[in-house]
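All of the numbers you see were taken from the coordinates with simple rules; none came from a lab. Computed from a predicted structure; not experimentally measured. Cβ atoms are built from the backbone, for glycine too; each structure is taken alone.
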Structure I
Amino acid sequence: MVDSWEEPLPGGGFLTGERAERTAEVELVAGRPYALSLDYSRRGAAGFAQIRLGHRPPLAPDAIGRAAALAARADVALVFVGLSGDWESEGYDRPDMELVGEQNALVERVAAANPNTIVVLQTGSPVTMPWLDRVAAVVQAWYPGQECGNAIADVLLGATDAAGRLPQTFPRRLEDNPAYLNYPGENGKVRYGEGLFVGYRYYDKKRVEPLFPFGFGLSYTTFAYGNARLDAAAIGSDDRLTVGVDVTNTGPRAGVEIVQLYLRDPAARLSRPEQELKGFAKVALAPGETATVTLPLDRRALAYWDDRQGAWVAEVGEFEALLGSSSRDIRARAAFRLTETATFGRAAGRRAALGVDSTVRELLADDDARAVLERHLPGFAASPQLGMAAGFALSQMAHLAPDEFPEERLRAIADDLAAFGGAAPGPGAGE
């Protein structure tokens with residue numbers, strides 16, 4: 001019936017060398033026993049061997065039409081669709097964001113027959129939903145395990161509030177994904193071109209409208225935010241700030257809200273996301289009940305990583321605390337100021353790495369680097385033209401003025417800077 005000896009289909013098993021599934025159709029007579037034999041070999045298996053054998057009745061050619069007819073006679077239609085370990089896993093990647101087979105067609109037909117159609121999705125990652133505006137609700141159930149049925153039933157029947165919030169952004173299409181242009185790469189190499197801007201940070205920066213934003217989730221009730229406040233308008237580098245907001249259940253039944261705290265740094269020296277999640281809190285409220293949610297911020301929450309200094313930097317200036325129900329549903333804001341810059345987290349004995357690719361301004365701000373420049377370029381620091389060139393890297397200035405910066409001099413400066421600053425050696429060194 002099925003032969004995978006001579007021409008095995010390649011599969012996706014990472015450890016097992018798993019082969020793709022083969023199927024065959026056979027007619028069986030009701031009530032009659034059949035003998036079934038299976039021959040296999042472990043040759044080529046990387047320490048493991050596995051066999052999966054199963055059967056299923058044939059799908060009726062009009063199965064989708066029958067589902068739509070049943071839905072038309074029902075008060076509510078529930079459509080369960082999704083993926084499984086056959087289609088997605090941490091060990092391999094999906095080629096697209098589509099539901100496999102004719103699942104989208106099934107949802108479309110059922111929704112056309114019954115406006116009260118609820119789609120229950122069991123997937124581990126985003127899928128496209130071309131039918132979204134034609135269904136009454138979507139429940140993202142993920143892969144809940146052995147209590148899956150009870151958990152989904154409790155949510156659908158209202159025995160519990162659907163308090164989950166999305167831990168990832170659901171894009172409208174695969175092309176909106178931050179890694180779309182870089183993945184899977186070429187010649188066995190992948191460039192992680194998105195850098196800091198992964199997930200909601202990318203969608204915010206590019207102003208791309210997602211299908212569902214990071215942190216999104218609905219409830220059987222509604223919530224209002226008010227009286228956002230900080231316990232200080234300004235903090236020092238070692239201080240801790242508390243952000244508070246009042247949350248009120250404005251709906252008819254008990255529910256759970258997830259208050260999310262994002263931080264915005266409007267004028268950072270290095271590139272930063274539009275907003276960054278810094279904390280969240282779950283609060284359960286009865287109808288009409290109000291509770292105060294507080295979340296802390298410290299210098300670590302304000303900081304970015306400066307790879308040149310090899311340290312975290314919380315930069316002096318204005319910040320904004322944003323409180324909301326998702327990354328795209330900000331309900332309250334409060335501004336504060338950090339009064340001094342804090343640099344921390346640098347490895348013991350390590351200082352900021354300065355080299356010829358550092359700007360003139362950065363080099364002159366460091367006493368040791370300034371001394372190196374004065375030794376190789378006497379009078380350089382006092383030159384009246386430096387104000388115009390302070391933002392240039394020393395290597396850029398060398399290209400503009402090769403007579404003043406011959407290769408030997410630039411190499412010597414680079415080596416001296418590397419001796420105390422942990423920077424890379426000069427051009428060509430070690431080649």
Structure II
Amino acid sequence: MRVAIYTLGCKVNQYESQAIAEQLSSRGAELVSPRQEADVYIVNTCAVTAKAAYQSCQALRRFRRRVSHAKLVATGCLVQVQAGYIMERVGPPVCMIGNDQKHKFGEFFSDRRDCISIFAGDIMRLKEPVPLFISSPLDRTRAFLKVQDGCNSFCSYCIVPYARGRSRSVAEEKILEQVASFADTGVKEVVVTGIHVGAYGRDLDPPSSIFLLLQRLCSMFPEIRFRLSSIEPTECTDEMLSWAVETSNFCRHWHIPLQSGSSAVLRRMNRRYGPQEFIALAHKIREMMPDAAVGTDVMAGFPGEGEKEFSDTMTVLEQAPITYLHAFPYSSRPGTLAAAMRETVNKREKSRRVGLLNRLGREKRLAFCASQAGATAELLVERMDRRKGAWLGHTGNYLEVAVPVGASGLQPNRLVEVRLDGPFTLQERSGREQILMKGELV
């Protein structure tokens with residue numbers, strides 16, 4: 001049986017899709033690309049925004065049109081919180097498997113009946129993460145490492161706690177076993193991720209922390225470089241920053257969500273910091289690590305965000321030495337506290353604000369790239385792009401670098417030293433602009 005898996009959303013979903021793929025492969029399934037014809041199409045859905053929910057159902061409908069007799073399986077966050085939404089927009093027959101059941105995919109897969117089946121329990125009752133393991137990652141250059149699941153923060157706009165449950169940490173011995181498996185297959189970079197990764201260890205006995213875990217990982221696996229997916233402004237401590245300065249295999253890349261530069265909006269969002277804290281932290285990181293990348297997420301059009309509040313956000317982003325940002329419009333998610341708030345920003349205005357944020361983000365990214373020209377950096381070679389005539393990869397501080405194909409000795413999954421010659425832009429087929437650095441082997 002040919003099986004294709006299509007993944008939307010976060011890095012945790014990507015890790016879980018690979019674990020599902022291994023379960024099915026061990027039962028004799030042939031894994032194929034979602035672009036190919038398959039007997040079963042699995043869509044690992046996302047529910048974080050209305051657009052993500054729509055795209056999840058759109059993918060299921062697209063696969064049904066492609067192969068009318070194929071079995072459709074939806075899994076992930078949208079199944080957990082809005083199974084009815086999927087049924088309305090996709091229609092039967094479709095099998096739905098919740099986040100709490102992803103470790104049993106092999107069992108459900110053996111049921112080949114075309115029926116309406118929903119396997120999803122009360123995720124709030126889970127005390128431990130769903131047990132998933134990857135023995136051989138599909139992409140050996142970079143592997144995602146899920147160390148935590150769920151969230152206790154309940155930001156007013158966020159559906160994720162209802163889709164993922166309470167915060168639950170993976171036991172350290174299981175994490176070390178997973179990384180040892182990655183190391184055995186030659187993985188050169190591990191991205192440490194979770195739903196609220198900074199909450200790692202608080203629920204363990206004895207309690208631990210993401211900082212202690214990172215220290216252990218970097219010490220035990222010096223041949224692997226570790227990248228932290230994200231961390232909240234209140235969780236990035238002076239002690240962690242001082243350690244990062246001295247640790248060569250920890251990537252100098254910090255992703256710190258802001259969401260809004262307005263104190264009033266942050267309070268309505270139930271975010272537990274102020275804009276000045278974010279600015280001070282970004283400056284501290286760049287002072288201690290001048291070559292560090294500092295990225296952030298920003299939301300436009302949250303209920304009550306007037307022109308002044310949006311102006312405050314732009315001011316904070318201009319003042320903070322960030323290197324890139326991800327901007328997205330607010331979308332109401334059923335069941336969240338913000339869903340009961342009166343929307344004050346229309347769709348067109350949200351789009352305008354996102355455009356202004358993206359323009360500022362582009363300026364920030366180009367300025368950071370230009371500041372790194374002439375520097376030497378460690379590059380993880382990931383793939384060859386024949387259209388660009390270059391090998392592509394990322395540095396520890398998250399610069400995407402293109403090295404001419406003619407450079408000798410390059411191949412995927414190699415760490416090499418490169419001299420950065422400056423930024424240039426390319427237009428992708430999708431219309432998205434890509435900003436890269438030119439690189440030469442040292």
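Of the structures labelled I, II, which one yields 24, 59, 18, 0 when P(r) over Cα pairs in 20 Å bins from 0, in percent is computed from its coordinates?
Of the options listed, only II reproduces it.
Determine which structure produced the value 0.4 for distance in nm of label points 7 Å out along Cα→Cβ at positions 77 and 117, calculated from the coordinates; the candidates are I, II.
I
Which structure, out of I, II, was log10 I(q)/I(0) by the Debye sum over Cα atoms at q = 0.12 Å⁻¹, for residues 285-372 alone calculated from, if the result is -0.42?
II
Taking -5500 as the value of helix-only ellipticity at 222 nm (-39500 (n - 2.57) for each DSSP H run of 4 or more, over all residues; to 500) derived from one of the structures shown (I, II), identify that structure.
I
Given 19.7, 60 as the derived value for Rg and Dmax of the Cα atoms in Å, for residues 173-412 alone, which of the supplied structures I, II does it correspond to?
Source structure: II.
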